[in-house]
Structure I
Amino acid sequence: MTVHSSVGAVTQVVLLSDAQRENLPSTTPMANHRIPSFMAADLVIQLSCTLKTKPDRGSFGFGTVFTDHMLTIEWSETEGWQAPLIKPFGDLSLHPACSSLHYGIQLFEGLKAYRGDGDRLRLFRPMLNMNRMAAAAKRACLPAFDQSELLECIRRLIEIDQDWVPRSDSASLYIRPTLISTEPTLGVKKPSRALLYVILSQVGSYFDNEAEAISLWADPKYTRAWKGGTGDCKMGGNYGSALFAQYEAVDYGCQQVLWLYGEDHQITEAGTMNIFLHWINEDGEEELATPPLDGLILPGITRQSILELTRKWDEFKVTERFLTMGQLCSALKQQQVKEIFGSGTACVICPIGHVTYQGKSLKIPCQGENSTLTSRIAKELTDIQYGRTVSDWTFLV
């Protein structure tokens, strides 16, 4: 490993011996060397000569304040992956014909670093993010990489910028791995050049007041994803194309869109979140239900964790099943709905209080005793994320 450390205006190059490298903390699984990939052992580090002033807590929104360094890894069809590079945070230089700009050949991930008990830094189930990113790369015809090697590079980046991880149980450091085509041509083709980069951002609450339930606007005239599409991948096109509907939702007095699909108005996602319904189902059973991973739904890390957590409790039925607006309206009429909530990395758990559908405002129970499940799930997850509960779901930086 080559480390470039800046002292004043002078850059020093420090070569670590094998013995020193063996003493570096390493908690990633063994790399899969069958995949042609960059290697964390080849990481080059160029430290910034000038460090930024960190903002006061509460003076930053979501994803607006970035740390001192970033990770970049270039790839070409002819030369393969280049050595990973951690360098001062800065702008990218892209060819004007870059196909990620013209044809959306790109993808991203989102995970967080938390400062918890003992001042230790933790990631929450990061290999699930790495695996999901690798699957999206395959779908986008972008180059494969070893997920464990990327995670180790990210760990080193966080280690370098660790002072940016907030000392707060209501804030964290958001990690945004991104993979884009840098193919410099207007032809629509599989990229022969790409760039993988990772940036870090201090974040607080995703919504202005996450304690309050949000409102959703449900209208089947807009579709987030479709069978055979890329709704199960974190690609920019899934989000940019949703903005028009999002602003129409605001015009109707709602904060987010409840995405529907098909003639039976299947419930799919809530804004950028997976959605859960806690209710008494048609068979009279207490059930926690969420739409299945049928290609329309993003396989959320928080979603998976909620399913595993509540199934372990074994207190009520937990299912992945299709849900329709007809079922929801009928259940509300019969007072069988206990609560509805969204889940995701950004918000963790977000209660839903109203749904506007076909000109009607549907009030969702979410106050008092009915909201105990949402609160319980949120507490158990955040206790794990911040290290208050010991779990193999956390990865120490």
Structure II
Amino acid sequence: MISKIRRLTKKVRKPNFPDFYHQPGTIPGTLIIDEDAEAPTIVLFDYNQTNFIRKQIATPEECLNYLDTESVSWVDVQGLGNQDILQRLGKVFELHPLVLEDVVNMGERPKIEDYEDQLLIIARMVVPKETTCGFYSEQVSFVLGKHYLLTVQEEPEHDCFDSVRMRIDKGKGIIRKNGADYLAYALLDAIIDGFFPVLELYGERIEELEEEVILKPTPQTLQQIYQIRQELLQLRRSIWPQRDAINALIRDSSDLISEEVRIYLRDCYDHTVQVMDMVETYRELASGLMDVYLSAVSNKMNEIMKLLTVVSAIFIPLTFVAGVYGMNFNPDKSPYNMPELNWYWGYPVCLALMVAIAVSLLILFWRRGWLANFSSIKHD
């Protein structure tokens, strides 16, 4: 059983560590660009309480006219497939080489770093897949300035910022009445809230697996359990350091985060803790499903062995009777050598005796309760 589990789990285990890493001896500030990365798309949002501008810009230098204004400028970069544009973007925003390295190189741990006039926030965003189970996971980097916010994402296809974009576009809520720090909070809150739809899907999958494990466990069920455990581990690695990062924003003093926004960040922190509790609960349920699976398989094996034992117990006396009359003793040599072989009704009497023995044993087993299926569970 253990060797079978190992063979099945080898099919579903995937590395949870990032593919982007520095080779030993790499110069600090080196940018690692994936060959398959899409070309960057830069979208500018500039707004205040009365005015709003949204446009796609071709070069990073076009952002210069908006960074020193009193309005809030959100520069959203999606895609990391052009190193030249990324380096020019770093010059426009006067990013430290290590900041640009953390922003561009994926696989960074969620964290907060204060660079006096800029605040670097690394977060991880998850989005549920549309057609299959699972989720997309990508790094989102924030560079917060006094009147601007730079965000960098891996891919343009998946993000959870549409609700924030709509609130800016329609002027809903208080987002256009506040500064760039409130915008950073709104985006972080959208990232944390994006975990809940993913966890809801896992809750439904675990409920389905619980029913399947009890009623009809299969090797495919075991593979799904291990797949869920691995994916929940990825979620845990994403949300756990994110909680510490948000806590650092609340606890540490920074001129870029106002006291009003810190109050909102407390609510974001509470949501993070709630996500962590749900992840831990589902991980425990997934681990418990493995024990239930092994118990169900063991019960099924016990039922098979019980059936075979009953069949064997019934045929043992029948085999004895058949073996006795299969002995080659000559009745002509002695009157004690199986005289019933010469009876007129000898053969029917022997068969009737064997049937009577089998029926008697079945009645005996039934009265003792040995024929009951103890492992069956009625499903409403």
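Coordinate-derived values only; no laboratory data. Everything numeric here is computed off the predicted structure, so don't read it as measured data. Cβ atoms are built from the backbone, for glycine too; each structure is taken alone.
Side notes on the structure shown:
- When Kirkwood radius over Cα pairs in Å, for residues 93-164 alone is computed for each of I, II, the one that comes out at 14.2 is I.
- Origin of the derived value 1, 6, 11, 13, 13, 11, 8, 6, 5, 4, 3, 3, 2, 2, 2, 2, 2, 1, 1, 1, 1, 0, 0, 0 (P(r) over Cα pairs in 5 Å bins from 0, in percent, for residues 101-332 alone; candidates I, II): II
- Origin of the derived value -6500 (helix-only ellipticity at 222 nm (-39500 (n - 2.57) for each DSSP H run of 4 or more, over all residues; to 500); candidates I, II): I
- Cα extents along the principal axes in Å from the coordinates reads 123, 45, 34; which among I, II: II
- Answer label among I, II for the case where distance in nm of label points 7 Å out along Cα→Cβ at positions 157 and 173, calculated from the coordinates, equals 2.7: II
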